[in-house]
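Nothing in this text is a laboratory measurement; each read-out follows from the coordinates by a stated rule. Owing to the predicted nature of the structure, the values given are computational and were not obtained by experimental measurement. Cβ atoms are built from the backbone, for glycine too; each structure is taken alone.
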Structure I
């Protein structure tokens, strides 16, 4: 319940920050416009979404089979697969690999799952220096912030904020454009690539039939991570599995369209293992860390397991009115917005995070834009239903629900008092919870029953 109070307090503060809301709204609106143009490449968008959803759902339903197939094929290619039950186990294996290599400087590419397991803090404790080589995450690290969006990690930042912060430390003008900023960051990252023995990356998809890992990006840090360092460590949730390499033709364009409004990303890389004898580049050693970390709990939920089909495009976050009002930081968890509100309770504890499933208007916009056809707004309701079934709510809330249930079922109770006293009761009971900046709805002087009876009498 403590995290619920924290979420409410943070939401109130965030919703009062008009400047931050304007930045978030402007960036999110720009995203929507680019997606509207990008989807025009599809002659039948709904068919494409259903096909992609079927592929991902097939992978999730056959998770055990496809993961074993992936492991066998990847190790046949010369790579190594490490299974990790939780964050601590994953971090332990990664730190051991880095220590064996003798590396003191490593590079970290875009990987939200690395942030999920708290890898950066553990690397710092072990005095292992790391550099974020993805421009977005590089900039975010300068603000000492974690990503709060699956794809647009800087969606809450303005151009002026970014240039002002970078100009304090690097040779970047406060009036620099995006290209100049990117070129400076690229030069810094390039030097780190050249001096790094170990690279850490995430994965968009794990391909069962070839034992390969697919990375889709625009900045090439994923490609460089698989070419320049001697050792490559890839971290992926077990939910990233897809049955076949032939499935990528359906998934990659949709991921590009809904993550950044493009027809296809600039770089789509398939890595099957370490460098072979007849190859000129690639790492000498490649490790894939398969992480559970609560995903099996979500898999057990027959109605909510479909949320594991998510491809991390962030579309649902960008269009969610709640996310656009309070931002990602208010959620106090890495996975935010509609998808985060569904999966976080099962990944981190239902009692501590089920309140996120109520942070939604249930407008259905998230379901409408999901490229893999996940019924997100329904899944939020399934979580709420489970919260009631598991009796996870306060005593006052329970009493209130029982009272409303009985009152709404009884016409006599509904007509017992006048509209004046009903409005006073609503103001007294719900005024504080509704919020000082919002006006409570007013109960009309005449009830629906009275209006209906008057209408019937007038018709006679």
Structure II
């Protein structure tokens, strides 16, 4: 047991800030929150927080395979639209991934997420020249760091039908591995979804196979939708259906489904997604970087969550980008709405990890926690948390991160070899960039 002493508990949404309390952690869960817990549990390990403790942050959509693209030094053809950008850059990158590069990408991604107070990442992986077993290799980084993760493989027809079938198999294999671990009495930090790239690269046969995989595994689908206008137009032209309707008729739209982007979905599609109680991941930085437009219907979603789409894992920054872009686009939502979307990532986790509770610093919840040494020059109270989140609090104030009751960062130092993770990333980046040059 660990007793965290002298902590002010910050809940982001609904926002609240307590006075100094102790937090008792027993195994992977919070056992008690209150005064004098060190005396109540004298045998417990003690940790002085002397600052703010919040629930850990959740990245609800990421691509750790892009972790080594930072500062990319590869000749890339100019792109006139998003479809060409995918072909010239990102589809070259994912074809260049091999086991060692995937391993390093996962390790770097997990290490940096933990550094920023992120305790869980929902990742969407693709490596067409290394499919079988790729999720095991990606998971190594999560396990080395101690990060919680929900993994899937990005099934697509774009590399041929053999590749599509292999993608479905990898999703099912990984889901079964998680089930087997749980059946053996383990409490894995890893879970599974059924991954697909985007409807315009997933034909009806593959979508049918994905639907079978969703039913067989009991997991939800994780798929990009309408990131660019082309995807929406393609669905209507090739299938005579709006994207959400096509997914719904295939039987993959439900409470465990995670749709990503959704910039060009219609009002009726949003209504259908809400009716099915599915999730929509908003990725403001990525949308701006790719110049694909803005999701003006974002306020309509019941279950909007926040992701980065591969641009790191700094989720407080992601919430800020989402808020400021919304304001720049004429939206009227205040920052508290985007903290609510960040909080919604915990509801997604609860659907992925049956029986577990996430997102509050309260007894019975998972001890996934972020520690902050934020000492503001203005009062921080219940009523102005959103204002501090927008204009003061940042990931630079994270001093510790705990996942499932274990510190992965403590007093600003990693409990794993952070320097070795970064060194592995630099070593494999050289290989990745070279392999990309060979795959024009």
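Out of I, II, which one gives -0.54, -0.78, -1.35 for log10 I(q)/I(0) by the Debye sum over Cα atoms at q = 0.13, 0.16, 0.24 Å⁻¹, for residues 135-230 alone as computed from the coordinates?
Only structure I yields this read-out.
Check the numbers for distance in nm of label points 7 Å out along Cα→Cβ at positions 127 and 351 across I, II and tell me which is largest.
I
The value -16000 for helix-only ellipticity at 222 nm (-39500 (n - 2.57) for each DSSP H run of 4 or more, over all residues; to 500) was derived from one model only; which of I, II is it?
I
Supply the structure label, taken from I, II, corresponding to FRET efficiency 1/(1 + (r/R0)^6) of positions 55 and 327 (r between Cβ atoms, R0 = 35 Å, to 0.05) with the calculated value 0.60.
Checking each candidate, the match is I.
Looking just at distance in nm of label points 7 Å out along Cα→Cβ at positions 223 and 375, which of the labels I, II belongs to the structure with the highest value?
Looking at the calculated values, the largest one is II.
A value of 182 was derived for volume of the Cα convex hull per residue in Å³; which structure in I, II was it taken from?
Attributed to the structure labelled I.
Determine which structure produced the value 3.8 for distance in nm of label points 7 Å out along Cα→Cβ at positions 31 and 431, calculated from the coordinates; the candidates are I, II.
Comparing all candidates, it corresponds to I.
Taking mean count of other Cβ atoms within 10 Å over residues 175-182 from the coordinates of each of I, II, which one would give 13.5?
Structure of origin is I.
For which of the structures I, II does the calculation of distance in nm of label points 7 Å out along Cα→Cβ at positions 183 and 407 return 6.6?
It traces back to I.
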